[in-house]
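Computed from the coordinates by the stated procedures, all read-outs in this text should not be read as laboratory data. Remember, predicted model here, so these are calculated numbers, not experimental data. Cβ atoms are built from the backbone, for glycine too; each structure is taken alone.
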Structure 1
Amino acid sequence: MKKVSSLIFASLISLFMLKPSLSFAELEGTLTLSGAWAIYPTAVAWADAFKKSNLKVKIDISAGGAGKGAADAIAGLVDIGMVSRDPDPAELARGVQALYILKDAIFPVVSDKNVALKELLQKGVSRKMLVDLYIHGTRTTWGQLTGTKNSKPIHVYTRSDSSGAAASWAAYLGKKQEDLKGVGVYGDPGLLESAKRDPVGIGYNNFSFVFSREGQLNPGIRLVPIDSNENGRADSDEIFTNKTQAIAAIESGRYPAIRKNLFFVNTKNRNPLIKEFISFALSEEGTKIADETGASLTLKPEERQKTLESLRYSASQN
């Protein structure tokens, strides 16, 4: 009897000693993210998987544009700002660390019923034409853009909110978002819908909004080929009808309107879940989740490692 009692006592002691260490290791708390529409679908998928392994963690994510994500992170309103453009020096000066987590591209978009679709798919448009359209406003008809007698007016659509898509599109054209001409529309979904519904309209959208999860173009739209080599025609490697073609052009560097997707973190923020979540996002599991989500392109292993090293360095300095 004494032997049995001793064994029970020893077992209880062991359980008592193990319980605090397990509780101590278990993650808990709240993590908040806001910002870019382009990053939102992938961030939600990461959060769902992260919470399954960390049942005491709550993650709140909201879209609203890259400008909101940047401002919220700087002001300490969220732990992570989702920003789909390069950081402004003034933002970095206010204590933000910009962490490279995904890559993306911007595509000019028209309706599949566009009045000049045949010519657009045959000839494409050069960067200079897009500058004339979006910056100078000197090409106002589809004939002026395609070199035909088409007198139908061009309805130019842009973003009304501070967005990474608009900032990156403007940067490709050599300007800033405030220099873009056109009717302002809120958010990626709104901009896509405006171009889709208007047979004389043109807009631009993120990778994640022009392709379906299955890899095809979303119904009702076409991507306008960018004539990168300016040979006056849309070459086969400049025409994208599915995600695979676009990814190949982005990865090879042939497609010009590309950008980085970033997480903005305020270096004064001490929430330990920030590092845990970003480490998970850039892990092999996180990369697989991002690939399956298909909203953005994942980084190469060496790029992910570089981001993780910069995150660890930042954490050691805080």
Structure 2
Amino acid sequence: MKPSIDLILGTALWAWTVSKEQAFQLLDKFYEAGYRWIDAATNYPINKNANDFRASEGILCEWIKANGVQDLKVLMKIGSINNLYTPENNLTPSFIQIIYNEYLHLFGEQLAEVMVHWDNRAEADAIRASLLALDRIRQEGVKIGLSGIKHPAIYHELNSSFGFDWDIQLKHNLVYSDYDRYSAFHGQARFLAYGINAGGLKFPSATYRKDSSTAVRNVPTEKYQDLVHEVATILTDYNAHSSLEALTRFNECSMVYTYYSPDIKGILVGPSKTAQLQSTLTFFEQLQAGQHEELYNRLAALSSNG
């Protein structure tokens, strides 16, 4: 049985396709179920509307204040300076300290982790300067992580002088994975998977809403029809020979694949409705009970062949 891993509530679509009211409902259910990790970023939602810059974190702050919550674990990704989906970034030591102080003011002891976000730099000296600033934050008891790093090998090499116990957030699903790009960290870092459902793919019998994640992110669902059909075929056979309750949704297969993947210690989920979240929580409990490893093996074989 794989050791228990963290379930993390994502906020990327808040103030975009998820309203404040819906986000509050999601937070209520997630919190009441006993989960505490929340994933956020300065540039959420990345909807290319400058007026919504930092709106997602604003919703989270409002919910915390309204409910008097003091025991969340907020993971905040920093560096991006707009939500226009551009590579513009600021990871200078002074900016890191400024934004850290701001988030420390907003979240206090609930700020559990700070992650470098969308770093495309290849200059080792500049990255070293950022790590020095992050090291000072680590000394205050805040965990340090990475997300969307273009040159992870540089971070790995420089870490011989720092000894960071990294969390690394990466896209990982049946369609695409960044896991191999972080090969230097295999067996060392805690990997946290996002985008596990490949932008919201569904089995052929399901329909996509106009406000679905696939629609707003322009996911080319037709491109993945063959893979979706293959997953459906595997699932039909798996259900026929399993004594467990039948699985019916693509996202259940996605969670199985991610949960059992090597080095994965956390799964980010981004439901838009409480019914979706409840379904995820229920299925996540099944995974923690050690079910569906056989299905993972079949899905992993399909992914490697693809």
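Here relative contact order in percent (Cα under 8 Å, 6 or more apart) was derived from just one of the structures 1, 2, and that gives 19; the source is 2. For which of the structures 1, 2 does the calculation of log10 I(q)/I(0) by the Debye sum over Cα atoms at q = 0.07, 0.14 Å⁻¹ return -0.34, -1.04? Comparing all candidates, it corresponds to 1.
Structures compared: 1, 2; top value of distance in nm of label points 7 Å out along Cα→Cβ at positions 92 and 260, i.e. the largest, recorded for 2.
Which structure, out of 1, 2, was mean count of other Cβ atoms within 10 Å over residues 68-75 derived from, given a value of 22.8? It must be structure 1, since only it matches. Determine which structure produced the value 3.2 for distance in nm of label points 7 Å out along Cα→Cβ at positions 28 and 228, calculated from the coordinates; the candidates are 1, 2. Among 1, 2, the structure yielding 3.2 for distance in nm of label points 7 Å out along Cα→Cβ at positions 28 and 228 is 2. Between structures 1, 2, the calculation of FRET efficiency 1/(1 + (r/R0)^6) of positions 76 and 156 (r between Cβ atoms, R0 = 35 Å, to 0.05) yields its largest number for 2. FRET efficiency 1/(1 + (r/R0)^6) of positions 108 and 236 (r between Cβ atoms, R0 = 35 Å, to 0.05) computed as 1.00: which structure among 1, 2? The read-out was computed on structure 1. If distance in nm of label points 7 Å out along Cα→Cβ at positions 116 and 204 is computed to be 4.5, which of 1, 2 is the source? Value 4.5 for distance in nm of label points 7 Å out along Cα→Cβ at positions 116 and 204 corresponds to 2 out of 1, 2.
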